[in-house]
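Listed after this line are the structures, all set down as C-alpha cells.
Laboratory data are not the source of any read-out in this text; all were calculated from the coordinates shown. Bear in mind the structure is a predicted one, so any value in this text is a computation, not a measurement. Cβ atoms are built from the backbone, for glycine too; each structure is taken alone.
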Structure I
Amino acid sequence: MAKAASAAIMRGAGVALLIALPGLALGQAGDMLLLGALSAGVLVTVEYRAAAPSLLEFRDAPPFNRLRFICTLLFVAFSLLLLLPSTSASTLGQAAHMLTHRLTEVLDRPGTPVAAVIAASPLALPNEVAEALCCVSATAYSLSLAMVAVFWISLRLGRWPLEGGIFNVWVNLPGFDPSLGDDAASRLRRQAFVYLSLGVVLPFLLPMMAGPAVRWLGPVFDMSDPQTLIWTLAIWAFVPGSLLMRGIARYRVADLIQAQRDRIMAEAGRIATA
C-alpha cells in the first residue's frame with residue numbers, strides 16, 4: 001500500500017512539475033500557474049491512489065499515460081531549448097535549431113497540419129516569433145506522431161492491455177459502463193471511430209478556430225509570449241494525438257471483448273453437443 005501511495009505521489013509531482021516547468025524556466029511562474037500545477041498534481045495523485053478512478057483512462061494499462069507524459073515533457077524541454085536565450089545559443093540549442101529546421105522543411109508543406117498552423121498565424125508577427133512558431137509546431141507535431149506510432153507498435157507487438165494480467169474495464173475506462181445500452185464491443189468501436197476522426201481533423205480545425213481568437217483577444221493571447229506559444233501548440237498537437245491513442249485503444253478493447261465472447265459461445269456449443 002505504501003508503494004502504491006508513493007507511486008501515485010510521484011506521478012502527481014511529475015505532472016505538477018511538467019505544468020510549472022515553462023513558467024519556472026522563463027521566470028514567469030505566477031501564483032495562478034503554481035496553483036494550477038498543484039491542482040493538477042493533486043488530481044493525478046488522487047486518481048492513481050483511488051480504488052477506481054473517475055477521470056483518468058487506462059490507469060492500469062501502461063504505456064498509455066506514460067507515453068503521453070513523456071512526449072509532452074520532451075516537447076516542453078525541447079521548446080525551452082529553442083526559446084530560452086540562455087540555451088538557444090548553446091551547442092545543444094544550436095543542434096535543436098538544426099533539427100527543428102529539418103522537421104519544418106519536411107512537415108511545412110501544403111495540406112499538412114503544420115502548414116495550417118503557420119497559415120492561421122497573424123501576419124504582423126515579428127520574424128523571430130514566426131520562426132519560433134514554425135520550429136515549435138514542427139516539434140510538437142513530430143512528437144505527437146511519434147507518441148501515437150510507439151503506442152500502436154507496442155499494441156501490435158505486445159499483448160496490450162493484458163501484459164499485467166486481467167484488464168478491468170471499470171478501472172481503465174471509468175466513463176464507459178459495459179452494462180448499459182447495446183453491445184459493449186459495438187459501442188466501443190463507435191467511440192473509437194469518433195476519437196480517430198477527431199484526432200485526424202482537429203490538427204487542421206484548431207488553427208482555423210485559433211486564428212480569430214488570436215486576432216480578437218490580442219494581448220491576452222500573445223503568441224510572442226513563450227509560455228503561450230508552448231501550451232497553445234501542446235494543446236494543438238497532443239490533444240488530437242491523445243484522441244488517436246484513445247481510438248486505437250478502444251478498438252483493441254472491443255476486439256478483446258468480442259474474442260472473449262466468441263470463446264464463451266464456442267465453449268457453450270461444445271458442451272451442448274457433448
Structure II
Amino acid sequence: MSFRGTNRGLTPTSIHWSFTAGKRSRGWRNLSDVKLRKTASHDWIALVCASGGNAGIIDVSNQKVKTDLGDLLWTGSPGSNPHAIERIPHLGAVVVASSTPGKLTLYYPGNPKDINDFKNLRKSDVTYDAPGAHGILWDPNDAQDSPERGILWVSLDKYMRKYKIMGRGETMRLLQEGSAIPFPGKGGLGHDLQPDYTNKNVLLATDSYGAYAYDIPTGKWVTLREEMAIKSFVRHKSGEYLWVTKEGKGGWVSPWVSFGVQAGEKASERKGGTGMGFYKARIHETAFE
C-alpha cells in the first residue's frame with residue numbers, strides 16, 4: 001500500500017492506494033515487491049510479486065484507493081519464491097527474480113508490435129540461474145528510448161549482476177554483461193536494489209550486513225549503514241533516506257519505517273506502530289532513476 005505525505009503518519013486514514021489479494025489465493029501469499037511504472041497505454045501501473053509464487057501488473061490509473069485481484073491486467077506464476085519484479089520500457093518485457101534456489105523468469109509480448117497488450121505476455125522457455133535473487137532494477141543508462149543500451153541490475157547472494165536484453169518477441173533473451181560484482185565487506189545475501197533519486201549514477205543495495213551505494217561509473221562501493229537484515233532502503237530526491245529493518249526473531253517484517261538524512265546514524269524519525277508489518281518501503285515514484 002502507499003500512503004499520502006508521511007507528515008500524517010502511516011495510518012489507515014492516510015492510505016493513498018492498496019492492493020489486497022485475499023486469503024484464498026496461495027500464489028499471492030506474502031507480497032514481496034511493488035514498483036510503480038508509467039506506460040503509454042495504461043498510464044500508471046503497479047508491478048507486484050509474492051513469495052507464494054505469483055507476479056502481476058495492477059491497473060492503478062483510475063486512482064482507486066483499494067484494488068484487488070479484479071484490477072489485475074496480467075498474472076504470471078514464475079514460482080520459486082518471487083522477490084522482485086521489473087518491466088522493461090519500449091520492449092514490454094517483464095522480468096521476475098525468484099530467490100529459492102534462485103532464477104530469473106522472462107515474460108515477453110506475444111505480439112512485439114503491441115507491447116502494451118499485457119494479457120498476451122508469454123513466458124520464455126529460457127530460465128536464467130540467479131542464486132538467491134532478491135532485487136531487480138532497470139537502468140536506462142542515459143538512453144531512455146533505446147532499451148538495447150539499458151542495463152538490468154540483479155541483486156543475488158553475495159554479489160550483483162548486470163544484463164543486457166536482446167531480441168524481440170519469442171527470440172528475446174537476457175545476456176549477462178561482464179563479471180559478477182561482489183558486495184563489499186563480508187558479502188551477504190543481497191536483498192533490496194533501488195535507485196538513488198539524487199544521483200542517477202548511483203545504485204542503493206542491501207545485503208545481510210548493511211546498506212551500500214554503488215557508483216556505476218567507477219565501480220566503487222560506499223557503506224552507508226551497518227545493520228543486520230535491512231529489508232528495504234531508498235532515498236528520496238530531497239536527500240532523505242527511509243528503510244525497514246527486520247525486528248524480532250520470527251518473520252521478516254518490522255512495525256516501523258525509519259527516516260533520516262544521515263543513513264549511518266540513528267533514525268531521526270520512525271513511523272508505523274504496533275500491529276503493522278512493513279517489508280519493502282518504496283517512494284511513490286514511477287521513474288527508474
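Structural remarks
- Structures I, II, by relative contact order in percent (Cα under 8 Å, 6 or more apart): label with the highest value: I
- Test item: Rg and Dmax of the Cα atoms in Å, for residues 147-234 alone calculated as 19.0, 52, pick one of I, II: I
- Each of the structures I, II was assessed by distance in nm of label points 7 Å out along Cα→Cβ at positions 83 and 107; the largest value belongs to II.
- Label whose coordinates, when helix-only ellipticity at 222 nm (-39500 (n - 2.57) for each DSSP H run of 4 or more, over all residues; to 500) is calculated, return -26500 (choices I, II): I
- Identity of the structure behind 170 (criterion: volume of the Cα convex hull per residue in Å³, calculated), options I, II: I
- Value 0.85, calculated as FRET efficiency 1/(1 + (r/R0)^6) of positions 91 and 195 (r between Cβ atoms, R0 = 25 Å, to 0.05), assigned to which of I, II: II
- Comparing FRET efficiency 1/(1 + (r/R0)^6) of positions 19 and 259 (r between Cβ atoms, R0 = 35 Å, to 0.05) across structures I, II, the highest value is found for II.
- Read-out distance in nm of label points 7 Å out along Cα→Cβ at positions 75 and 171, computed value 3.4, structure in I, II: II
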